[in-house]
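Structures for review follow.
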Structure 1
Amino acid sequence: MEHTMNLNDVLLRYADYQMNARKILNPSCRVCKICNGVACAGRFTNSLEFGGKGNNGGFINAVRGLADIQIELDPIHEDYIPDTRCSFFGHDFDLPVFASPIAKILTDYTFDSPFFNNNGKYAAALIKGCWQAGGMAWLGDNKEPGYFPGQVEPIREVGGAAVPTIKPWADREEFWKRVEWSRQAGAMAIATDLDAIGLGYQYSGAVGSKNEGVCTRTVAELKEIVERIDRPVVIKGIMSVKAAVKCKEAGAYGILISNHGGNVVENSAAPCDVVAGIRKAVGHGMKIFADGGVRSGEDVFKMLALGADAVGIGRPYVVAVYGGGQDGASIYTQKIYWELQNIMRLTDCRTLKDITADKLIRRR
């Protein structure tokens, strides 16, 4: 798209959308000016999506991990417009940023909003808003009747430029039903979040259990999934070299390094702390996506410098959509776009390939 709004105007409009969302989401989410997990630590949240598990350590660690990384500046160079363009799954994008998959916020709370319990409307706003601003949306999964087909339907309107995430259902028929819905909608890729087994309210290896019934997958099963699905497959919830190597062995297009927003392990490591090691282990034959605590274009820069190919942002997109609908998602994406360009200009990075680890300074 043509980015005609400047950063200042984008920030002012996003501030308005934050105020709108604060009225709608309170008290489940306070829409803090700094979304770092501190204010919601230890609060009961039904699905854990707003806060995190237990003391919120995983959520807080993700944000602090990025804050502990500084960026080395070099503003002395020729003038240029940083090139943030990239391509994934056969589609071109203006920036390597996506809305991370989030699901149960939409069904487990009661909000005075047209987006509450209407995932089709929410997904349409998110998908089209991200796409309008040159980004992409990844979608979550839920067993609520009509939830999944309703959220993937809007993918048709953006030529397939979105990624549904399917949980590792113990009921394999349930899994493949979702794959087929995604195919019919033209989704450019499909992800599966293996760390969903850490969501205690969902785990059960037995089909038909009172819980929603997710279970583990073996390398052999992942190979079958990769071979059967006629489009790129990304495996989500990877937080170690061991697991990343298994995904590469399975033939995955890529992995999403993520601690599930701090929802599966109470004091999980910060995703940014494992990106470099995983990149070193798997090389460049497999795409690395990463999320966790990313709140600005500078955070995106840090993740890219550590070795990620693209970066996801979760909770702020929920705030953006509830506060401003499709335009909220678009404005937030533009905010990240301008912030990423700004830090690239300050570090003598003309293209994404110039964003390298030597531009970072570790404080710890």
Structure 2
Amino acid sequence: MKTLGNEIEIKALEALKTCLKRVPFLTIESVKQEPRTDDAQFDILARVRIAQERQNIVVEVKGNGQPRIVRSAIFQLLRYREKNPNAYCVVIAPYISPQSAAICAKEGIGYIDLAGNCRLTFDKVYIEQEGKANPFAVKRDLRSLYSPKAERVLRVLLDNPKKAWRVQSLAKEAMVSLGQVSNVKSLLENREWLISTDAGLVLSTPDQLLTEWSENYNFSRNITRNYYTLKTMAEIEADLAEICMKKGIRYALTGFSAAARYAPAVRYQRAMAYVGEKADKVAESLSLKEVSSGANVTLLSPYDEGVMYGSRLIDRIQVAMPVQVYLDLSSMKGRGEEAAAMLLNEMIKKQW
């Protein structure tokens, strides 16, 4: 017999027991791991009794609760249920996302996660708890998906949301390795946000990707320098564009400066721009005074050159792509979040 060989299986066993013990009229007769055979493709078998009725609960344990992985687990459980219609099937994973939970509910499969979310419905039993945050949010796949090089791939996909990409062309466009694209592809497919078609890879749920990215985006990775000028916003932005063009320096407006180009209703009193190199020299050429408070100009040295991808020329000034501006604004509490929401609704969603 296979033994409990890793931590997730041990925790899954305990989580199942804990969940079942919440039912006062249910008696747990046994909970144990089962060997996999051709007829039994699952990890745990629990036998419980409700009054005089006995119920078998079969459990598939997964180390990842992303939708594609959960679908795979459900497929295995449904095959078993075809031959054993009275068995109740459950998926257990470290964290079951709302999307994965909905998939389970639609197929009549129970679920439990180690965060405390669960849904079990059989006989007279109904247990449901949701809304528990993912305690495993800072995990390897998030760090991998939202690393600087991986984000280059995400920008390409989100800036061209309806385009089908071959892996090689996507790697070339994002200026990353084939391995990097393959890693991002796998992570997005596990979330069911990317689908493979005959024409290539297509982003299927850009809204969910952008939401999760904004929740994990770290604006503070940029080096920020704050300045003061007596010039108007329009004047300083035009001067910045002229100097960068003359010196061959990459730049792009972001924050409210960019949002005002995409959604003219946005009002602002601070200019903000990414400057690819020599930000201090650019500031000197603009006669900007560096200040610790009262700034009305912010120059950013980008944490990765990918932030410049997809920049548009609007009124002879380079402006960061809408998705990048949305991410930056979302990091600014209050009016920044309001401007981000306006940009999302008036500009970004219309491309989807």
Structure 3
Amino acid sequence: MSQKKHSVKELAQLRGEERKEALTRGAMEEGTLSFYTSTAPEDIQSLLMAFGMRYPFIQPEMVRDKGVVVRERIIQESRDGGSAADVVEINDLNLGKLKERGLLCPYYSPEAEVYPRELRESEGFWVAEQKNYLVLAWNPQLIDQAAVPHNYDGLLDPRLKGKITVEAHDASWMAALMGHWGEKKALEFFRSLGRQVGGVRVGHQIIAEQIAAGSVALSPHIHSNNSEWLKRRNLPIDWRPLEPVEVEFVGAALPAAAPHPHAALLLIDYILSLEGQKIYRRWKRVPCHPAVEADPPYMSSGFDAILFDAKSYLKRESEYEKIWRELVLPPASRAPQAQWAVGGGK
């Protein structure tokens, strides 16, 4: 007797033994999956190798790029007749944009049950599995210790004029502080910060690497794990939190038209599992599983933090991006509007 074939939507909501059996049987028939991610390739290779040992009948393939590029690739592929993505792992802002376009499917994962509610998207479209803490990072060989800021106002020190680099698409960092401080105080601060900025780059990890290489002196919003990883390799980079530290989530989501949904849901389960989260920690990521602490713990604790509200941001995205370009980015780096069509991502 043939087994019932579930749609992606039906499969994503299965529970209990029926779910386990259906996913395993279907994944054996699929034999492969495509994982679209913004996480560093060496981290993901370790994850996929361990996943392959658990499920040797699945051959995973990785597509890796900056979050905004991954998002736009999925959108374009869908326009062209269908995306190859089975699992997408990018920050919740970019996931929110895919959800708005109807490109994601809500899902149930038994591994998500231990995760706090704030880590689970309200309608079940994704679960946060990594946290990014945006901190100050600098090259000690280029910035005198006495000039290194201890708070946000310290970024306005005249000694830092022209030495600060910002991430081109990080209007969300500004928006988080606007929500915390109030718009008047935040606008005054970012207007002053803009006069200090000397450079613009794309990609938090790239900027961290450039700080360690000496081509960038300082940036106020680099991921703590990137900075710590480079510092532990004895490269010239150091970091500290400027309170409050903005926290952004990276989530695992299921595309609505995933070609290999059985294998995709097994991978999502593995990412959210204790075993999968420990692999992320090993590669200096900050995992979200409540039983897995960051290594070292000070990458994610010991300071005041605020959560980035992606839903609220998306309602005012164009406004925030306009403010960001006008107040923070140097005039020479302000691209025409058409070139900023993919802004807001990382």
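Bear in mind these aren't lab numbers, they're just calculated from the coordinates by the rules spelled out. Predicted model, so just to flag it, every value in this text is computed and none were measured. Cβ atoms are built from the backbone, for glycine too; each structure is taken alone.
Structures 1, 2, 3 were compared on mean count of other Cβ atoms within 10 Å over residues 53-60, and the highest value belongs to 1. From 1, 2, 3, which structure was distance in nm of label points 7 Å out along Cα→Cβ at positions 29 and 229 = 7.9 calculated on? Structure 2 accounts for this read-out. Using distance in nm of label points 7 Å out along Cα→Cβ at positions 293 and 325 as the calculated read-out, with 4.5 as its value, let me know the right label among 1, 2, 3. Going through each structure in turn, the value belongs to 3. Looking across 1, 2, 3, the calculation of Rg and Dmax of the Cα atoms in Å that yields 20.7, 77 traces back to 3.
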